[in-house]
Structure P
Amino acid sequence: MSVEIGYEKRQFGHRARLALDPVLSARADEQAHAARTMWNLLHVWWQMMPKDKRTPANADAAIRRARKDIDFLAVLPAQAAQAVLKTYLQAWKNCWEGRAAAPDFKARLRSVMAVDIPQGRDLNIVRVHRRWGMVNIPKLGRVRFRWTKNLPVGRQADGDNRITGARLVKDALGWHIAFRIQTLEARPEPHRGPEVGIDVGITVPLALSDGTTYGHGEWLTESEQARLLRLEQLAARRKKHRKPGERTSRRLHRTYDQIADLRAKAKRRAVDWQHKTTTTAIAAKYSVVVVEALTITNMVKSAKGTLEQPGRNVAQKSGLNRAISRQAWGRTITMLTYKTARRGGTLHKVPAPGTSQRCSACGFTTPGSRENQAVFVCKNPDCGWSGNADHNASMNVLHLYRMGLALVPAAGRAVVRRARRVKPATAR
């Protein structure tokens, strides 16, 4: 008996660190600044031209003239300049369709330094040995990068499995290259694991309905935390003595770079923990993962208030907002979404209100049951169940899914779907 296996195309990205010497790093910086300047010039041209003249052909002609007239823009490869135009037009399309705000100018200090390489065939990637690979970057030459993932290059590359392009991105840790990869993979079989509900928190980052918890320590060591505190205090003192409108000194910029380096190191460790310890293990074990539909942007709003109505407990709320932001719940849910799908599972979201106050044993919500953040004690006289508060909330999350109260996006908002669950037939 033959079983037909379905295949599906998958597009994803892989980021690797580049090994650039100071000269090549300076050239990459020049290309990134040229790309940012090209975006700003294109934005000015778009605002000045009449609406009937704002066409891709006219914009392309304006870019070609700018690269000939301005020597600074010549350091940017022609394909990278075309990628700037494509990204700018897509930004306006996203704005017209209501998915994003209108594009604006890119500031020098607040924008991400990046250069796009749209053609994957120009990269000419070769693996040197186990740890390093070589890639061809336009106007930079052959550059080494860290080989941490098998890429479809050489004999492994074909029409369905290939690298379609790349993007150079700079952060506090240096220059990286993000490959755009397309592969043809076998469609996963339905996952046969159990269902699980997940409650996200601060003290306990992830609490599962089966009693499993995932936690982590501080992302920075004690010495790194002490160094970060000294650098932040030093930056505050130097900024205090700077006059209004005075240009930032090189010493202050150097201090800002050191602070950004430590924070980027902490973020890299957090992302590594999310990949290895949480999402991969959960997606491999469970077939259905249920989480709360949290509006994180509303949860981290400031309590400062206004002059007429000042807020209360502003400092405490600020600390809570920082703690919520450090946990990066949205990134965890995003990882769970695509990792469960790759393994044949599914992720569902349920309404968040009431999951922490409801008793998972009797189903009643009584005032005062959540006495503290760690312990839940049901105040129902007929119940009296007590246990871990995070475990109780995760069981309530799973209960809402089993009751058919799953959220599905519709017309730009989330609506409640009441699904009929068919009970298995019992033997008579």
Structure Q
Amino acid sequence: MNPILPSQYYIPDVEARKDEDGNIYLYGSKDCCGNDEYCSYEYQVFSSSDMKNFQAHPVSFISYDEASHMAAHGKMPLYAPDCLKIKDRYCLFYCLSDGSEGVAFSESPTGPFTDAVPIAGADGTQIDPAVFKDDDGQVYYFWGQGSLRGGKLSEDLSEVIPETMVKGILTEDRDGFHEGISIRKRNGIYYLVYADSSRGRPTCLGYAMSDKPLGPYTKKGIIIDNTGCDPASWNNHGSIEEYQGKWYVFYHRSSHNSEFSRRVCVEEIFFEEDGTIREVLMTSQGTEPPIPCKRKLPASALCRLSGKCYFDAYSSRDMHYEYLTNIHNGDWGVIRYMDFNCEIRGISLSCSSSTYGGTAEIYIDSMESECLAKVEIKRTGGKFDFQQFDSPVRVPSGVHAVYIKFTGIAGKLMDLKDIMFY
């Protein structure tokens, strides 16, 4: 279910890679929960054998520890990486906030990655590397912000071969290319996936297609747009990957009413006969079937928000959870999708309120549908004094989107932690 990692992990900019062992590995940057700047000074890899349960591995790479052989770079945030097995080594392509770019190596897909070296021709110029090994073994390297560059890598991976470099493969003016490139090949077609600003902000993952790795490329459309994940959301960054015959898009959502604290999500995608990709919506279920109607859900299962509300986090030494906060009159969120394959009698919301409370109204499939229930939320003992509030409800059988609309008098009404039908 989305977001796909436990709530204490904020991993944006994910490059998903299927390895020879059949597992999926996630390589991304790492936000610090509640921070007000992008990324941290470390990378951490996550893996899964079923695309549902992900294992967190130890920190794989850091930008300031001398053991990583990166002392010359100094202490700077690590931006979006990529990783690929080339010959007999796993090669982590990293970048830092000053535009430094390089590659480090490991015997394992989860690291640790060491012996870092800069990539001549790219180092110090831009951010967000992507790497691709073609069927003939040639390795290609792409990077850039606003204007995409690419070229062939030397055999030792230390240099973009100058005479192969192509500039302006994609541009922001022409293609909406903002940053965050990723490359894949399917049925002889090369796909560039990137943060696309053509809808006003780079909240989309757009894509372009070509029959050659270095282009020319033609922009074809949008794969997913994370608009509505958070009132202050600014960007998106992700990748596509095949797993057990299906293709998925990995992307991130912001939280905490900020551009930061981003969490990775995933949706199945679908190709048309001509190779183009249908645009998909953000969902709560992600790679899973529609969510069983009696499953207890965290508030973060609301995959799209409207109004002033947003997800924040409570953290202590022993506990971490997210909750929906700053809820005002008229705000709403939606769960996509739930399977009501059995009869239910009611709905229970875990809420707190240090003001006057309010009402949570339940709709299915559309905000214009009939209101099925009204859950009255009373004042509790404080912001983190979450209590259960119930209402009878009947939902028609079938698969439905569930909308929760909040109403009440002026100001902040309540916070929401959990949702459960019973």
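Computed values, structure above
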read-out	value
Winner on distance in nm of label points 7 Å out along Cα→Cβ at positions 58 and 106 once structures P, Q are ranked, highest first	P
Computed 1.22 for Cα Rg over 2.2 N^0.38 Å, for residues 258-385 alone - originating structure among P, Q	Q
Read-out volume of the Cα convex hull per residue in Å³, for residues 34-81 alone, computed value 64, structure in P, Q	P
Origin of the derived value 13.9 (mean count of other Cβ atoms within 10 Å over residues 122-129; candidates P, Q)	P
Origin of the value 1.19, where Cα Rg over 2.2 N^0.38 Å was derived from one of P, Q	P
Identity of the structure behind 1.13 (criterion: Rg/Rh (Cα atoms, Kirkwood Rh), for residues 162-289 alone, calculated), options P, Q	P
Structure (P, Q) behind the derived value -12000 of helix-only ellipticity at 222 nm (-39500 (n - 2.57) for each DSSP H run of 4 or more, over all residues; to 500)	P
Origin of the derived value 133 (volume of the Cα convex hull per residue in Å³, for residues 10-209 alone; candidates P, Q)	Q
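Values in this text are rule-based calculations from the coordinates and carry no lab data. In this text the structure is predicted, and so the values were computed from the model without any measurement. Cβ atoms are built from the backbone, for glycine too; each structure is taken alone.
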